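Pasting the structures here.
Quick note: the coordinates plus some simple rules give every number you see, no bench work behind them. Everything quoted here is computed from the prediction, not taken from an experiment. Cβ atoms are built from the backbone, for glycine too; each structure is taken alone.
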Structure I
Amino acid sequence: MVAPPDNDMVWGDSLHHAHQGSPALLGVTLGARAGEILGVTGPHGAGKTTLLRCLSGQLVPDAGEVWFDGAPVHSLAPGARERLRRDRFGWIGPVPRLVPELTARENAALPLLLAGAGHRAASRAAHEWLERLDVGDLAGARPQGLTQAQRQRVAIARALAVVPQVLFADEPTAPLHTADRVQVLRTLTTAARSHGITVLLATGDAEAAAAHADRVVNLLDGRTATAGLPALPAGPVAQDVTC
């Protein structure tokens, strides 16, 4: 077992994983520093989702190691990995998975309540994030009364409300219209920077990754194709950038 670099909050070493015999990762090694926004790009099927799921403890790699904050994740028992995901990580997927019986505010507040926050404080924090993502006026609506794009904004608010140490964002703007993607990505990355959240942002759009990330890693067929590409300087995002 090899310890990760000292400044990496999340680190995966020589990760291999196959789905029903079909290789998804073939020896990927990468790390993200504390507070860094790392873009992970590549075409559909490159292994982006599998990589994020391994690094977040949702999957145990077939071979290789995953470390978080200097401690091994790959060797944890399932219950310990679940606690890690609940207490330290946030996840945004391309499909919003909300509790249908709960309102938008209750969905966004749920992780805070599970972490022991009081109902009033959790509700207030959830509403603030809904406002930042332009769905505050829909706080009392249930998922079936929202559009897919509105549900995704609620899911993003839910992930950010707990201020996780690491946020795994797997194509987080996929359900959004092009005009909305820039604004949502800007909100997400600005919030991450202001709170010191480490972000792994998987997207098929290399231009959007470069515009929002500190560094970009490109995957192709389960391997790192190009690592450490410099991101564009931080600043206003052009309106024609999409994710």
Structure II
Amino acid sequence: MDPLYKRTELVMSKKTLILGATGRTGKLLLGQMLNRDYKVNVLIRDKERIVMHQNMSVFEGTPIDEKALEKAIEGCDVIISALNISRTCDFPWAPLRTQPDFLSQTLSNVVTVGTGLGVKRVIILSAWGVGHTKSDIPWWFKWLIDYSNIGVAYRDHERQEKLLADSGMDYTIIRPVGLINSETEKNVLVSLNNAPKPGLTISRKNVARFIISILENDWYINQTPVIFTK
């Protein structure tokens, strides 16, 4: 068994809502969870963008819409967000596809609706370079955050992190280093307070594996780990 995982009947009986399930990291997370027999809800804009599965319930809409979010959360024990601010391409100055406060608007709704429905556990993806970790990243990336549209996402990540930390929910805020698309499984390493000093990259596949390990092992509750691989 993968050492990241601790499979238990209690964990497997929990239903999880995944936000961002059609994104580059979210779709890997969804696939891995379905392969491990989790029962999963997803909230997406267009049902045609996803392949149906017997353990998955699909809800159409946006998490900015509280009513759509409420339908998707109902019956869930855990909410995982792999959402991000989207640009038209990876060019740092490319125009935004999503509104600049999409993450914080979503997280505000998650806290309001989730708390009302009795959900306590929330796991979100943020980024290395958000908050106090900005001082830990390379100088050239600080410059991009300050002077390109990459910074829009980082500023909204910071807003959503604060909302979640102040919510009273059992949260984990994961800050991956630079995301790549490698299929190679590697040991995921964790840095807290810049110790050990993080490497520069981690694959989306390994991020997805780590998110499931957080869920299955109850690791890093009310903490903000930076994750990376060597």
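Suppose you compute distance in nm of label points 7 Å out along Cα→Cβ at positions 118 and 142 for every structure in I, II: which one lands on 2.9?
The value was obtained from structure I.
When distance in nm of label points 7 Å out along Cα→Cβ at positions 46 and 214 is computed for each of I, II, which one produces 2.9?
Derived from the structure labelled II.
So relative contact order in percent (Cα under 8 Å, 6 or more apart), computed for just one structure, reads 20; which one of I, II is that?
Comparing all candidates, it corresponds to II.
Of the structures I, II, report the one carrying the highest value of distance in nm of label points 7 Å out along Cα→Cβ at positions 62 and 222.
Greatest value across I, II: structure II.
One of I, II was used to compute volume of the Cα convex hull per residue in Å³, for residues 126-189 alone, and the result was 113. Which label is that?
Computed on structure II.
Suppose mean count of other Cβ atoms within 10 Å over residues 14-21 works out to 23.1; of I, II, which structure was it derived from?
Considering all the candidates, the number was obtained from II.
Which structure, out of I, II, was distance in nm of label points 7 Å out along Cα→Cβ at positions 38 and 174 calculated from, if the result is 0.8?
II
If mean count of other Cβ atoms within 10 Å over residues 110-117 computes to 18.1, which of I, II did it come from?
That value comes from structure II.
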